[in-house]
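Chemist: As structure tokens, here come the structures.
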Structure 1
Amino acid sequence: MTTEFQQLLGLLRMIERPVPGRKYSSKDLQPYLNQYITMVRYAKEKPIIMCNQILTKIILVVEGEFCLMRSSIKGGSGMIARVWGPEFLGIPQLVTADKVFYSNIIASSNCLAVKIDCDFFLEAMHKYAPVSFACVESMSRAMDRNYTHIERLNFFSARENLLYYIHRKWTEAGANENEPLCIAEKRTVIASELGVTIRTVCRALSELKDAGLITTENNGNIHCTPEQIRRICELNP
């Protein structure tokens, strides 16, 4: 096994069991960089991949959060999914004939990532089971996100989806039962993620406030105390 393949396998071992609240840094990635694996950063609200872009490199977002956005021919846009690293981008394009991305993939926080040479990664998939397994896991997560998104749009109310959203934000923050939660997110972003209007989000927030499950600031920040989080965990559909 060459050193480069050993470095790729080492990188996959590092990220194979994501820990809520764990933060990776450029220092963590240094041992795994080589001529085929290079580090890159994406600033918040900047594109990682644009719609109709052709696959050139496999991207592994190691740290940070990004959104998959789709646009209609009438000019409308909506969020398909919000994803947090570690996560691969480009696996379906690598293993199929269609090399085009059909979503705008935008960093919703500062992201730390690596770009991996496609031929090198494809050879690693054929030679090493851990690489192939990581690809299967990545595609399975994407399928699960799509199913969950469709199910929630069709079968859950805005209030239930907002509870689910708050619970997920708490999980992403480390799922600490003894610390308060603050969600500093624009109403437009929440509405896009839930697939509803801003008015519907505001109405659902008012319902949760009336139920004593959250408080909000004038700047729009959503706050939950540890006790409120425990109640949300019990109610989360």
Structure 2
Amino acid sequence: RREPLGSGAFATVHRAVERGTGRTVAVKVIRARESLPLSSSLHVDAEREYHLNCRLQKASSRLSGSTEAPPPFAQPHASFVTDTEYCMVLDYLSGGNVEEWLAAHGEPSPTPSGPRVMREADAKVVMLRALQGIRTMHKLNMAHCDIKPANLVLGERGDLNSIRIVDLGLATDLSGRSQATNSYRGTPQYFAPELVRACRWGRPFGPAVDAWAAGVVMYKLLSGELPFEDQSCDGLFRQILEWQGGFFW
């Protein structure tokens, strides 16, 4: 029996109980559609995401050299295909994401009726976990391309040290060279300038796009707001491309 936890453009995540062990797991389900059958690139991308999870788990353990903190990625357990679905079985992360944590446990903003903010000590823990995962991906010549609070999930409720980076569906294999794309990948508010140029004009980008996104995450945690916001993508991208450095809140 599967219980839906959340859904995106191409996949739904369910909570399920593993037969035999009774262990609670998360099952990410990519369902075929008429326009994107499982035999298409959608299946290939899903298979790639699962095997990337496996590689990152091994690399994280090797790089950390310690068992005190869990690797910053969800442990993959299995993958399988049905006639209509591609499924990957991962650790069940019960603590919610950092965006939800901020809304529930953040401190009141210094400004009246302002958004909730995170204490610097807590933000430090979040950023260390996120950067640990980003470093591991970059060691494998991979860029995540969608670092944001919603993709930083707590393994245990209330424990920021248990954060994992999730949703590797947009991860890009850089293979020692910059990549170019003409399609949107990730969340525009967290785009680095070179990712804007890649989406708009097919320019190359590299792993630094994750470092930029991590900086936007830190700004969001400490101020409660995003540094770049606009109702249109054109306006948002103009702000990002024209930014000269320096923020105040």
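Chemist: Could you tell me which structure in 1, 2 was used to calculate mean count of other Cβ atoms within 10 Å over residues 191-198 as 22.0?
Modeler: 2
Chemist: For distance in nm of label points 7 Å out along Cα→Cβ at positions 23 and 55, which of 1, 2 scores largest?
Modeler: Largest calculated value belongs to 1.
Chemist: On relative contact order in percent (Cα under 8 Å, 6 or more apart), which of the structures labelled 1, 2 is highest? Intermediate results must be reported in sequence, preceding the final value.
Modeler: Values: 1: 20; 2: 16.
Largest calculated value belongs to 1.
Chemist: Also, I was wondering about something else. Work out which structure the value 18.4, 57 belongs to, where Rg and Dmax of the Cα atoms in Å was derived from one of 1, 2.
Modeler: On the way: 1: 19.2, 61; 2: 18.4, 57.
This value belongs to structure 2.
Chemist: Upon calculation of helix-only ellipticity at 222 nm (-39500 (n - 2.57) for each DSSP H run of 4 or more, over all residues; to 500) from the atomic coordinates, which of the structures 1, 2 produces -11500?
Modeler: Clearly, the read-out refers to 2.
Chemist: Which of the displayed structures (1, 2) returns the greatest value of distance in nm of label points 7 Å out along Cα→Cβ at positions 135 and 159 on calculation?
Modeler: Max of distance in nm of label points 7 Å out along Cα→Cβ at positions 135 and 159: 1.
Any read-out appearing in this document is the output of simple, stated calculations on the displayed coordinates, not a laboratory observation. Just so we're clear, the structure is a prediction, and the values are computed from it rather than from any experiment. Cβ atoms are built from the backbone, for glycine too; each structure is taken alone.
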